[in-house]
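**Student:** These are the structures in question, set out in turn.
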Structure I
Amino acid sequence: MQITVLAGGIGGARFLTGLRQHLRAAYPDGNGGSTAEVTVIGNTGDDIRLYGLQVCPDLDTVMYTLGGGISAERGGGREDETFAVKQELAAYGAEPTWFGLGDRDTATHLVRSQMLAAGYPLSAVTEALCARWQPGVRLLPMTDDRVETHVIIDGDSPGTRKAIHFQEWWIRHRAAIPAHGFVLVGVDDAKAGPGVAEAIRDADVVILPPSNPVVSVGMILAVPGVRDAVREARGPVVGLSPIVGGAPVRGMADACLTAIGLEVSAAAVARHYGARSAGGLLDGWLVHTPAAAEANESAAADDAHYVAELTAAGIRTRAVPLLMTDLAATTAMAAAALDLAATLRPAATPGG
């Protein structure tokens, strides 16, 4: 079983923990692992250069989460972190003050930046970093080229607009400044990273996890060749809604959807991706319905009423619990995605 996942940061990384757990049970290798192989195409649009260092937040979040080093409390960065370097930078008045790097995390960025300066491509650097963390997946940057997501906002003078880095909009302003759109700077000259298109086209299943559809998965798809690879994938493409009951499960995806003129709903995200049978990307889609224990409290968050509409539009849709409350719930989500995929083509055999 070859599975390829297009992942952003926290949501994608957490989904991957459940996928790994499910595969260990469904395709055991006898040593506590799985015979199934997972390739993760990581978003690099969030990357930013700070204090001379190349920071890759989404790649690191996947690597740390699957490698057991993530800060569970903060959802990003390292566990047992200290911030002496951040405090010293602040004492010097070094900008930006709104983005803080932990000391342990800084070591990763130092190694990455040193290797990049020596001429290694980001894909090779990521492979070297993963050799330490052993995430149990093949983590590929969406591109080796430098690309950065910028946000179009109102300018300083009436009637004007300007662009700021996505991280400034997201972290400094908490997405509270209205956005007029998003631009992946450098994408016109970029190309998909080594192995990216092949991993998508050759996969038995391609999964779009509950990552931000605009600035995480959306930026991966913006890299030339990636969207075409998804359309041409030999296996089915299944997505999981990041929107539950008209609100994002985590983060501020609602601000991103509103900025590009989309309704904040599970159905709107599915239509945004589109049915593969009509030139879009999706064969299957999972929307949220509360688990039995949650049904009384979560009726407003039940998106099961979208199933018939989206299925009629060419995207086979199922309603299952989609809240990653713990590992068991996340594992069940991953199993549901693969179960849906199995109905969209003949079941794959392990290793086949």
Structure II
Amino acid sequence: MTAKMNTCCNWFRSCLYAFMKNTYTLLNLTATNDSQLLDAYSSTVTAVVKHVAQAVVHIKVLKNIKDPQNKVSLQPAFGSGFVISSDGYIVTNNHVIEETQSMLVIFTDGKEYNAQLIGADPSTDIAVIKVYDGELKPLQFANSGILEPGQIAIAIGNPMGLQHTVTTGVVSATGRTLRANNGRLIDDIIQTDAALNPGNSGGPLLNSEGKVIGVNTAVISAAQGLCFAVSSNLAAYVVGQLIFNGKVKRAQLGVAAHSINLSQRMIGANQLKTKTGVYVYEIAKIKEIQNNEIKEGDIIVEFNDKPIATVDNLHKYLNEEAIGKKASLSILREGRKHIINVIPGELK
């Protein structure tokens, strides 16, 4: 009996030893893998930061600020930007440089240069400035159309004036929309949880290759981890327009309008695809625009056979390609659908 008990005890000890040994090995292996992953992540981020350091700039401006008594005074402000060409073009946000009297660009090596405004687009919050000196190392735009939620996102900027601050996170979502300061809706916005603060505006949001996937533009101050950037595809298009034309060309119909709900009778009788339309309450007579067939009280429901539910929808189709070209509008007048023709002009 005693021999059997000793045999059982020895077997139990050997099993316990084997279990502890395997567990220790597994824990060590897991710790090693985690360590390797962390090192790989850190190496990726540090490599990107070193690669782009010379291209990210601190922008100091003097702005015209109105006080409550409507008196204008010059006050300092700051933001971020990044170099996109060896001849000195720098991308930033429109709200960083608007109403400024002077702009100073500071590089990571401490060198400072005065900058000139090339063009700005309040409707996408993108601006281009230029410096005419310095050894410049430009960044490249990535294709934001292939971004996926969960991808690494690295933000570099100057939050609260703290130069060259790095934060990391992921692409939280793509295809968001954001309201610009002028009221227009910005499409193709990237949401990220990489921390952004005042002063990050205009800085780059980068992928693991050090290419620009977005231009940091806004945060939701009442929330955590809700930060937004204008996608690189949209930014690249706007930047090209600003460099070559000084502005982004858009069309207009010469009308003042707002969104309005449609009754079920209107929707059913006219076989409409939307529950809302755009109500015209004022018409401006502009030489370059043919809008004589539009009447006050008309409700626009289609533009070139494409459904129009909101003013933002209408703005989307009134792009550069629509300038000077005949277009058809489907409108509701006295509850019935009519098709009229217009020729949009350029938005000044």
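Every number here is computed from the coordinates shown, using simple stated rules; none is lab data. This one's a predicted model, so the numbers in the text were calculated from it and none came from an experiment. Cβ atoms are built from the backbone, for glycine too; each structure is taken alone.
**Student:** Taking distance in nm of label points 7 Å out along Cα→Cβ at positions 44 and 228 for each of I, II, which is largest?
**Tutor:** Numbers: I: 2.0; II: 2.7.
Going through I, II one by one, distance in nm of label points 7 Å out along Cα→Cβ at positions 44 and 228 is largest in II.
**Student:** Shifting gears a bit: Consider the structures I, II: one of them gives 8.5 for mean count of other Cβ atoms within 10 Å over residues 68-75 as calculated from the coordinates. Say which.
**Tutor:** Working: I: 14.4; II: 8.5.
Considering all the candidates, the number was obtained from II.
**Student:** Something else: With helix-only ellipticity at 222 nm (-39500 (n - 2.57) for each DSSP H run of 4 or more, over all residues; to 500) derived from the coordinates and found to be -8000, which of I, II does the value describe?
**Tutor:** Working: I: -10000; II: -8000.
The value was obtained from structure II.
**Student:** Let me ask you something else. So Cα extents along the principal axes in Å, for residues 268-331 alone, computed for just one structure, reads 38, 23, 15; which one of I, II is that?
**Tutor:** Numbers: I: 38, 23, 15; II: 37, 25, 18.
Computing Cα extents along the principal axes in Å, for residues 268-331 alone on every structure in I, II gives 38, 23, 15 only for I.
**Student:** While we're looking at this one, here's another question. If Cα extents along the principal axes in Å is calculated from each of I, II, which structure is the one that comes out at 109, 60, 40?
**Tutor:** Details: I: 58, 55, 42; II: 109, 60, 40.
Working through the options, I get structure II.
**Student:** Hey, another quick one. If you rank structures I, II by relative contact order in percent (Cα under 8 Å, 6 or more apart), which sits at the top with the largest value?
**Tutor:** Values: I: 19; II: 12.
Structure I gives the largest value of relative contact order in percent (Cα under 8 Å, 6 or more apart) among I, II.
**Student:** Computing mean count of other Cβ atoms within 10 Å over residues 140-147 gives 23.4 for which of I, II? If you can, show how the numbers build up before the last one.
**Tutor:** Working: I: 23.4; II: 16.4.
Going through each structure in turn, the value belongs to I.
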